[in-house]
Structure P
């Protein structure tokens, strides 16, 4: 009788169980449209998975698109939108829905997620849902992890060459244990797999202490930007050296054979550990890349003209201005004072499609309010563009 009741309870649980949706939230993006990916499962099988979304607020209209089954329980689909519909700093709100294949058609949905369309490249490598303890393996006193990311992976994720100024991991389990002598090192490399630790060619971008602050996407702003040349793969090392140990924080990881090498020991020095072993899983990794100032991006071609607010602002005496060109155009950027008198010409030439930046040195000007104006003529291939921004010179 008890056995029958037990199996009856299991059967009832399966009948009334809703679909399970696993999703790593999308972060702020430069490239649009982006894709949504999710792992979806149900004891009764999955009938359909879809996304509802809107821009900024619901008054702009709620749209919907289907996620297709790529393999197993993995579903993926792209936002049904085009770049001209978005402006920089627009927010996208979205929710994932799933319906099982039973006669009950049980449904479930995620919480409402959001991200912004921004003027920098957001790159997320790997959207795995497995968990690993490295690179924050604080169950041991000392640990060293190196992992490799290929150029093609970065480009496919929407990246382009430039300065990497923010890094991140998706934390599943957070342990608030200080990691001393915590170092992050990076290098451009031609390596395509790892068969041991690499000990030369590094640029140290961060050094100090670090504590995993919580779960979800957790970011580290390096003390020094790293310049990715756009042609090489990137090798990253994270290591630390502690006197004690506790449990380990765990991060999401995806299958990437040969791309991660790791070792952990007690009573050693983490950043010079030898030995170790290749790992089948590589941590999911976030990078935010600023297009290189003064260069034409050879990655994604912008879908629209754009003139950024200068940075820093107020400034003394040098500031930077970034702008985007979607088609070949004659571009002129001039600086004027409050009376409209021209103070400087920053750009006055034909530009190919890409992201650009220009530095303005106002050493010869007096403190005050100034304006910079961009005029772009695409030679009849598209509508022209004019934009004006205000900035403040404060000496």
Structure Q
């Protein structure tokens, strides 16, 4: 149950669903009947707004959403364009080092490698799957010029501690808040801690338009970002801003709907031995960009890919929640050298294990608690057949 959050009684059954008895029906992938045969809900498309200046309006309303000054938000036509602007503004010398979390940072790592920068993966937190403070501390060196901090699945990273570490080493922080719009840590909104924050919009996120938005802490840097954006912007920016603005205007309602669904599903998964419910740290407000479950590898007989296929056959959309750890990526390892102790396997026990244990399930705001009951029923059915 989320810390400090009450679940409305009408949304939660008084007792979790009972596990299937011995001799339960076979999995759909093995010839049994699926848990559901109707399509899983998806968030409805929004009509673009008709504001005369949609880019200006999006920036102003996004800044208000985050409780930052109006000048801080800079809209961009695409996530790739936003990453380029942010990295240009936080420029490193050639062969400078960028510390990134070993999981969930593939796009920013690729962008840094393409610039000739060296990417240093760092271990992630066991529960939140975000950059661990001890991971950052062990990855920085005198060549470090940037720390990338990524929020995971709507759960904020340990921002106060990570920002203190970055300041101690005199390196700026790029905060990837793509999955955490509406999340907060100790009352401060995700996306307002880093020197620059990136919100990449897209499928599955609270704003699924094709654009992005940058947030800068420094007014001069925000002005430079906007000038660089204007110098490269095409006509598509106004169109993407019109769609994003329409979605931002009802984002709080959809965010609360996602939270209620996540809390309900968390309750319905209570008591499962081999399926770990989505964690919720103290002093944070979760955005639930999706729902992630973990399969206890010591108890589970199927691979994550086999589990995904089985759940999909039951009518539940899902996918693996993480790719393999970046410390094993050849493009990352070669510039650092195989002898670099920061790439040693023993530094990454969590990042090695989690990709083989985690599944992500969408949480569209249009779903109902009955849909979440189907998710729980399918997971219980799969647990019975996999342990």
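At-a-glance table
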quantity: Read-out relative contact order in percent (Cα under 8 Å, 6 or more apart), computed value 25, structure in P, Q; calculated: Q
quantity: Source structure (of P, Q) for Rg and Dmax of the Cα atoms in Å, computed value 25.0, 94; calculated: P
quantity: Answer label among P, Q for the case where distance in nm of label points 7 Å out along Cα→Cβ at positions 134 and 310, calculated from the coordinates, equals 4.7; calculated: P
quantity: For 59, 33, 16 (Cα extents along the principal axes in Å, for residues 254-333 alone, calculated) the corresponding structure among P, Q; calculated: P
quantity: Which entry (P, Q) yields the derived value -1500 for helix-only ellipticity at 222 nm (-39500 (n - 2.57) for each DSSP H run of 4 or more, over all residues; to 500); calculated: P
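No lab work stands behind these numbers, since they all come straight from the coordinates. Remember, it's a predicted structure, so these values are computed and weren't measured experimentally. Cβ atoms are built from the backbone, for glycine too; each structure is taken alone.
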